[in-house]
1. Which of P, Q yields 4.2 for distance in nm of label points 7 Å out along Cα→Cβ at positions 115 and 203, as computed?
2. When mean projected area of the Cα convex hull in nm² is calculated for each of the structures P, Q, which structure yields the highest value?
3. Figure out for me which of the structures P, Q the number 10.7 belongs to, where Kirkwood radius over Cα pairs in Å, for residues 187-234 alone was derived from the coordinates.
4. Relative contact order in percent (Cα under 8 Å, 6 or more apart) was computed and gave 13; which structure, P, Q, did it come from?
5. Determine which structure produced the value 0.25 for FRET efficiency 1/(1 + (r/R0)^6) of positions 67 and 259 (r between Cβ atoms, R0 = 30 Å, to 0.05), calculated from the coordinates; the candidates are P, Q.
6. Upon calculation of mean count of other Cβ atoms within 10 Å over residues 267-274 from the atomic coordinates, which of the structures P, Q produces 24.1?
7. For distance in nm of label points 7 Å out along Cα→Cβ at positions 19 and 35, which of P, Q scores largest?
8. When FRET efficiency 1/(1 + (r/R0)^6) of positions 379 and 427 (r between Cβ atoms, R0 = 30 Å, to 0.05) is compared over structures P, Q, which one is greatest?
Structure P
Amino acid sequence: MASQRGRRTGLTTNTDGAFRPPPAPFGGWVKNNKGVLVPAATGPHVLASAPPGTGKTRKWLSVAAAMWPASALVSSSRDDLMLLVCRRRPGPSQLLDLRPIESPPYPSDITRVRFDPTRCIKTFQQAAACARSMLRLAGAGQPGGVRAEANGMWDDLALAPLTCLLWAASTDSSRGIQWVIRGAENPWAPEPDKRTGFRDWSAVDVTEPGWAAAAHDMYCRNREFQARVRGLLTQEKRQRDSVKMTMSHALTGWLIAGLSGTPAMDFDLGFLDNKEHTLYILCPIGGEAAPVASVLMEMLIARRRAMTGQRDQLCQLGLFLDELTNTPLANLDGQIAENRGLGVTICGAMQASSQLEVVYGAQRANAIMDVTPTALIMYGAHEERWMRSATYWIGKTTSSTHTYSNNGDDRTTGREWRDMFDPSELNPANANEARLVIRGTAGQRVYLPDFVESMAHMDEAVKILRAEQQRERRVNGAASR
């Protein structure tokens with residue numbers, strides 16, 4: 001067991017096997033006992049709420065990404081977040097630009113990439129997991145796009161043919177996702193023999209994109225998946241077409257992404273295994289490109305799950321998502337609950353938590369808010385659920401009440417057992433303050449200045465820390481002599 005713990009040095013243990021907690025994301029500034037501004041203590045994930053114009057990008061998310069000490073994925077609908085963060089993260093960077101515009105020039109050290117899931121698939125199981133993610137996130141970025149009850153039966157029927165198409169394309173480097181898109185539109189099957197009723201599946205042209213080719217013995221070694229695909233091909237035409245439309249819907253994001261003429265290299269999931277690396281994603285609001293970004297994040301998390309199970313060395317991965325509901329993660333409440341153990345930290349910004357209801361539905365939105373370990377409520381945000389949770393942990397007190405008669409000077413005095421604070425009393429006082437609520441506490445007020453000032457505070461804190469470390473080394477050296 002000692003050797004296994006030693007291999008996970010990038011996540012939670014030192015080489016001597018001692019526990020080392022993973023890095024915590026930035027959640028604002030507070031003063032320490034010496035009066036120096038230091039980052040406030042936070043939980044493993046942070047969700048922030050702030051209305052437009054209050055600075056959630058410049059004051060919080062850009063600072064959190066710039067200060068993150070490990071690999072990072074930074075997603076936004078605009079490039080302002082990327083341009084701020086790249087100034088403070090000098091390591092190798094890549095850009096996945098999904099916007100339907102001609103991409104402007106960016107710094108030469110940012111490499112443009114495209115995301116082709118077939119280039120990231122190494123096993124048939126990975127193809128099945130990718131197909132499930134693509135079907136589940138086909139409506140990502142749209143109202144109700146990732147609700148659990150949406151399209152359940154048709155997604156299950158489309159899983160086998162889409163899995164086989166992805167796997168067949170991954171076995172040949174000349175195919176890629178475009179082969180899958182063409183194959184999804186071709187549910188051709190050989191005609192049955194007039195005497196026996198059997199179909200000659202060996203007559204299928206394996207080079208022609210299609211369901212039958214993807215389920216051929218040359219590619220599909222799983223007999224159950226092969227039987228499911230061939231069974232669908234022999235079904236009544238309307239049912240087969242419904243499955244085809246389900247797959248087409250799941251592939252629309254890559255259909256649109258293929259219109260870009262900007263030269264780009266294929267993204268490798270292993271790029272973010274290095275703590276110095278950064279991936280920027282530019283995804284338009286409400287467009288068909290959202291599933292591309294969401295599936296990419298799902299595959300990154302799945303990679304972390306596999307590496308953790310195999311006791312591989314990995315660094316913490318930070319997901320910094322501006323407009324969280326624009327590129328939503330499926331099963332976000334479960335992701336928040338599990339991802340700390342997988343070495344993944346989620347920092348998401350939104351205009352209001354009610355946006356979660358639009359994408360996930362009311363019940364799942366409430367679950368997401370309840371399992372979020374740290375909430376950052378910025379000035380102007382109306383988040384009574386989180387604030388009421390904070391007052392719960394402050395406790396109750398006995399309060400006096402005075403009632404005056406409207407017909408005279410009579411006064412009635414009473415006492416009641418009530419919350420010590422009203423939720424509105426915890427609201428930030430100005431635009432440079434926010435309420436940082438850690439689950440199980442009443443939270444605290446934190447200072448949130450502009451990006452430039454926060455970077456100056458960080459540089460000052462680093463200088464003080466280094467000076468203190470040098471002083472301790474000198475003292476220890478003198479004591480040893």
Structure Q
Amino acid sequence: MKKLAVEWESYEMPSYGMNHSTDKTGIVGGLGVVTDEVLQRISGSVDITGIGASFLRGETLPTFEEIDGYKVIRPVYNATLSDAVKRCAGLFERAGIEFTGVHIRELPMLPFIRDYSLAIPEVKVSGSHDMICSHDWMSILGGYEKSREENTPLIVFLHSLESGRVGGMVHTPLGPREARPGGIFAGSRMIRDIEVLGLKESTVCFTVGTTMVEEVKLVGKSHGVPVKQIEKKLFPIHHGVDIKIFRPINGVEKEYDVLFIGRFAAVKGILELLDAIKMVKALVPDIRVKLIGGGELEPDIRRKIKRSYLEGNVTISTDWIQKEEKVLEINKAKMTIAPSKYEPHGQFDLESSSCGVPCITGTGGFIERVIPGVTGLSCNPFDAKDIAKKVHSLLSDENLREEMGRNARDFVVKNYSWDERAKVYPKIFEIVKSGDLTDLNDLPLTVDLQSTGFL
């Protein structure tokens with residue numbers, strides 16, 4: 001039986017670099033993690049051509065590579081920025097989306113769109129693809145153009161949305177809502193329009209959980225896409241974690257009471273976390289906290305630590321850490337924390353749980369996985385007092401921490417291993433090829449907590 005041929009477009013594609021290193025590069029965030037984890041597991045059953053960016057984090061990457069049984073191509077599109085804007089305008093017009101030009105604040109993103117997204121249709125391979133998968137706004141314009149040229153089904157994966165990434169939307173226990181009036185229109189209009197184009201013009205659209213399904217509906221409706229049209233093609237899908245890499249390590253000394261790894265941004269709840277740590281310090285004067293990450297709030301965080309007299313309690317590392325380093329850091333912690341106010345899926349809780357370390361999580365995708373009091377704890381990320389209460393409750397009960405850690409590891413191994421989660425992708429491709437999207441409802445796209453046996 002002939003393999004299905006799928007073009008997988010992701011700005012972040014794994015690479016061994018120009019020097020053919022033994023360690024993978026080209027993976028910056030969750031988009032690269034998902035691409036790497038899924039493709040290495042399905043390349044034996046699906047003929048994958050990956051299309052990635054040729055320049056990432058200051059590094060030029062090879063034009064062509066073979067990785068884990070699939071091909072990776074990194075194209076270049078030679079055109080002026082003026083020509084790129086005209087091409088974008090034509091694509092928006094074709095999709096029935098009004099394009100009023102590029103705002104001055106959007107000028108820095110034009111080279112990015114030209115050099116990656118508009119380069120995607122330049123890739124010509126022998127034979128045809130059965131379908132195209134475009135991941136997030138970075139790939140959508142190029143994927144849309146190519147799918148129309150080749151009359152090929154277009155699968156769009158929305159891992160997050162612009163208005164949420166910039167703080168216009170938040171996730172609450174009751175679902176997504178605007179963080180402020182007009183928040184649903186926050187951020188770059190051009191990026192929002194690209195996301196809407198992907199939702200509107202795709203054959204089928206996936207997003208990273210049930211919370212994000214509701215957010216995509218809200219954003220799509222506010223941008224003129226009928227809800228009924230969205231509901232016919234929008235499906236949630238959960239990611240996984242590599243349970244062999246992220247694992248408990250025996251004999252590692254607990255150096256931190258609390259560990260945070262993530263972007264230093266307001267939506268991650270890191271300022272509220274520092275307020276909470278100040279409260280806990282009144283009860284546990286020698287509490288030890290480590291923050292690993294980077295981002296726009298770094299200066300504010302350093303000032304807050306100093307003003308709150310937490311210099312002796314909180315350490316910051318902004319160095320990029322590789323996967324094995326991350327595993328070790330997690331194992332050094334008594335607990336981890338991710339008090340996000342906006343979190344489409346989240347990965348840190350899965351990684352921590354897989355290492356047998358309980359995690360305190362905020363809202364969004366985290367709520368879809370945590371079983372409070374069994375595999376971890378949920379906190380109100382908008383309330384520093386609640387965060388402090390949850391941190392202190394785990395810090396003061398070693399037996400509870402250890403029990404939760406064992407439960408968390410067991411839960412993730414049984415339900416969120418990438419070896420199992422990745423198996424759904426070839427089935428998705430087969431259904432899209434058949435044309436009957438209703439069959440997607442029969443796939444285990446997400447993990448149903450009621451059926452896990454942990455409730």
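Taken together, the values in this text are just the output of simple stated rules run on the coordinates, not laboratory data. From a predicted model like this one, the values you see are computed outputs, not experimental measurements. Cβ atoms are built from the backbone, for glycine too; each structure is taken alone.
1. Values: P: 4.2; Q: 3.2.
Of the options listed, only P reproduces it.
2. Details: P: 33.5; Q: 21.9.
Top value of mean projected area of the Cα convex hull in nm² goes to structure P.
3. Numbers: P: 10.9; Q: 10.7.
Only structure Q yields this read-out.
4. Values: P: 24; Q: 13.
Comparing all candidates, it corresponds to Q.
5. Details: P: 0.25; Q: 0.45.
Clearly, the read-out refers to P.
6. Numbers: P: 16.9; Q: 24.1.
Going label by label, the one that fits is Q.
7. Details: P: 3.7; Q: 2.2.
With respect to distance in nm of label points 7 Å out along Cα→Cβ at positions 19 and 35, the highest-scoring structure among P, Q is P.
8. For this comparison of FRET efficiency 1/(1 + (r/R0)^6) of positions 379 and 427 (r between Cβ atoms, R0 = 30 Å, to 0.05), the top structure is P.
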